[in-house]
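No lab work stands behind these numbers, since they all come straight from the coordinates. For clarity, every value in this text was computed on a predicted model and none was experimentally measured. Cβ atoms are built from the backbone, for glycine too; each structure is taken alone.
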Structure P
C-alpha cells in the first residue's frame, strides 16, 4: 500500500519527469535523503520502473502512424513467441501489445509517408510469421496519452 508521501512523489514525477532530486524534494516537502529512500523503495517494490525519454516521431520526419491488429494462426505451438520475436526486429514497430480475445496482437508502426508505410507493410509486416488476419487503423490524432492515474 502506498503512503501519502509516495503518492505525492509519483504525482510530481508524472507532472515533471525531468525534475532534479533537489526540485522533487522541495516540491514534496521532504529532505533529499528521505526522498532518496522513498524513490529507492518505489523502485525496489516495482512501483517505479524507471524514467523514459518521449520521442516526437513527427519531429524526426515520421508523419504516419498505423495501428495493426493481428490475429495469428493457432496451429503452431510457438506462434506468439515467433511472431513477437520477428516483430521486434522491425525498426519501425514502436509498440507491441498482446491481447486475449479475437485480436491477438497490436503493432504500432511509424513511417515517413504513405509510400514508406506501403514498403514497410509489404516487405516487413506481411513477411512476419503466423499471421491469419490484419486490420490496419491509421492514427489521425492522439487525444490522450498520459500514463498518470489519480494518486
Structure Q
C-alpha cells in the first residue's frame, strides 16, 4: 500500500488551516475520550481539528492510503488488531505516512510503541493538558503545519 496523495501541508499564508486527525479504536468510548482529551484546538498557534473516528483496521488503512490526514491517533489496546501493529505497518508501507500517536494503558507497553515507530505515545487515563500538548508538538514537528511567527 502506497499513497501518493500529499497531506495538507500548511504554509505561512494559512497559519490556521483546519487539521485532520483520525482516531482509531474498536471502542467508541475510547475514541470519545481521546477526542475530548485532545480538544478541537490543542494550541492557539494551530488550526481547529476535524476528527474522523473509525472503529476498524480497514477504515484506518483506507484513510491512510487516501491521504489528507495530519495525524493518526491509534488505540494500542484495540481488538482484534492493536494500534501498535497498525502503526508499524503504516510506517513501513505508506509513502509520506502521516505522523502517528499511539495510546497505551500500561507503562510497560511504551517500548512496544517505540517498536511500532509511532511519533509519540500517550498513557491512559489521558490527561487533557498532556494530550493537547503532545498532539500539538507532533503536529508542529512532523505534519508540516505552519504556525504563527
* **With relative contact order in percent (Cα under 8 Å, 6 or more apart) derived as 26, matching label from P, Q** => P
* Structure fact -> Candidates P, Q; Rg/Rh (Cα atoms, Kirkwood Rh), for residues 30-85 alone computed = 1.25; producing structure is P
* Asked: Which of P, Q yields 0.7 for distance in nm of label points 7 Å out along Cα→Cβ at positions 46 and 70, as computed?
  -> Q
* Which of the displayed structures (P, Q) returns the greatest value of FRET efficiency 1/(1 + (r/R0)^6) of positions 22 and 126 (r between Cβ atoms, R0 = 25 Å, to 0.05) on calculation? -> Q
* Asked: For percent of Cα pairs over 18 Å apart, which of P, Q scores largest?
  -> P
* **For distance in nm of label points 7 Å out along Cα→Cβ at positions 38 and 54 computed as 1.3, the structure of P, Q it came from** => Q
